[in-house]
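S.K.: Heads up, there are several structures right after this.
Where a number appears in this text, it was derived from the coordinates with a stated rule and is not lab data. Here the structure is a predicted model, which is why all the values come from computation and not from measurement. Cβ atoms are built from the backbone, for glycine too; each structure is taken alone.
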Structure I
Amino acid sequence: MRLGDLWVEEQGGGPALLLLQGLGNSGWPARRIAPWFSDRRRVIAFDNRGTGRSSKSPPPDSIAQLANDAAAVLDALGVEQAHVMGHSMGGYIAQTLALQRPELVRSLLLVGTGAGVPGHEPVPAATTVIWLANAHLPGTDYARATMYLSFAEGWTEAHSDLYEELIDERVQYPTPPECWRAQYDACVRFVKRGLPIERIDVPVLVIHGDADRVVPISNGQAIARRIPSAELVVLAGVGHYPYFEAPEAFAEAALGFLEQVEAA
């Protein structure tokens, strides 16, 4: 369904869980993982501004704007408080939302993400070079040229059928190059500015693969050190998409965390 400029999807009932996506992604990953949670929760996802079926013009200009979009979705749906799961850039959005609108956030589940300075380790140069060399391509071609970098080395070859399914789902509603670049630039500004995440006062679970070629694991470790309430789960041999590469371990950690918060 459409809410203003944003395309929103939801399923299930119970405590709300908002899923926020990474750089250039629409809500396609959420469609795969939402069923893990929707038997007991109201799972909400939306296409970030600039992606999927959400507005493309003008392109997004900041992580704060994307966090405002997340708040607007919750407000429009009458959600007073939600668990918020943010992956990669979605983690930037989630942390920003927790500081801008703390009353909306019940807990944070931060996946393969960082918080910016101090101590932020940038995207590895080997990944950035390939991203920027292909950034001018149409969204479908860009995804096919670069998405393998989001997985641990060797994973796409070992799981070629699943990888092709994921590519097809990603490019069903491809992200225009100018919107990808606008989100990328917003991410660069975010990590240079950073956030005072020490002020976040809700339960936090950080899940990070130690073979992440997009957001190095040191960034997840830094979040876990800086937020007093944070716990860290490290998935060995896993890249930037832990919920695709290690779904059972990811689901066990995420569900256990949400159940613990709800029981408390």
Structure II
Amino acid sequence: MPVARLNGTELHYRDVGSGSNAVLLLHAFPLHSGMWAPQLAALEKRHRVIALDYRGLGKSAVPLDASTMELLAEDVRALLAHVRIERAAVAGLSMGGYLSLELYRRVPGLFRGLALCDTRAGADTPEGAAGRESFARTALERGLGWVADEMTPKLLRPDPDPAVVKEVRHLIAAGTPAGVAAAQRGMARRPDSFPTLATVSCPTLVIVGEQDSLTPPAEAERMAAAVKGAKLVRVPRAGHLANLEAPAAFNEALSAFVDGLGP
């Protein structure tokens, strides 16, 4: 993975494929850009694809207290400038969806298209934010093994494939407790993005696993209804990480969307 010193930190990223039409993939919590392996393989045949690790997750440098969506959006902007990409189709899953919407608020002209995958637009409730702080503190105390134990069952369907369970735990283990804690604190501070949905003017796809318990299909339906012309795709036999549990169906939907975008 290439590495660049940008926005006051060290960012590791993947840069595969070629062509004038770029795709930016923004990963889920508490994973890293490696979660996009099936999508990188599918998309790089026709597009240039960029996927970065957030601070303290994967190989990027450990963050300070909170990886806010505002901070991460500036990381993304700096990286895109570094790799000389001015426009891209942006796909974000879970935390990556939160980041996608923050990025849209800052640079709507970047977006050739937007794919919101297994995510939500609303902010945390006070109880939800308090739960994130508790999680952050426990992650710092107990480490990534505890994080994997807590998160893996929530990220996958009720009867997960053992190979996918192993892969998710491996992805989580590549982070740092500080990165996990900072991401939780950053997500707790994110704003309500529902007003942003009404401003989205680029082609938009909403994807959700039919068995997603963290951001269920009802959330996806609300988002799709709020964006003019948005298309909704439900992925059978998939939980929150639909891209890993049902990669063929997920890739079909995402690839068709990206292939259909203009320059």
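S.K.: For FRET efficiency 1/(1 + (r/R0)^6) of positions 23 and 183 (r between Cβ atoms, R0 = 25 Å, to 0.05), which of I, II scores largest? All intermediate terms of the calculation are to be shown ahead of the outcome.
M.R.: Working: I: 1.00; II: 0.65.
Structure I comes out on top.
S.K.: For the read-out mean count of other Cβ atoms within 10 Å over residues 71-78, a value of 15.4 was computed from one structure; give its label from I, II.
M.R.: Label of the originating structure: I.
S.K.: Further question: When FRET efficiency 1/(1 + (r/R0)^6) of positions 111 and 199 (r between Cβ atoms, R0 = 25 Å, to 0.05) is calculated, the result is 0.75; to which of the structures I, II does this value belong?
M.R.: Details: I: 0.75; II: 1.00.
That value comes from structure I.
S.K.: If Rg and Dmax of the Cα atoms in Å, for residues 151-190 alone is calculated from each of I, II, which structure is the one that comes out at 12.2, 34?
M.R.: Considering all the candidates, the number was obtained from II.
S.K.: Say we calculate mean count of other Cβ atoms within 10 Å over residues 95-102 for every structure; which of I, II gives the highest result?
M.R.: If we compare mean count of other Cβ atoms within 10 Å over residues 95-102 over I, II, the biggest value is for II.
S.K.: For distance in nm of label points 7 Å out along Cα→Cβ at positions 103 and 247, which structure out of I, II has the highest calculated value?
M.R.: Top value of distance in nm of label points 7 Å out along Cα→Cβ at positions 103 and 247, among I, II, belongs to structure I.
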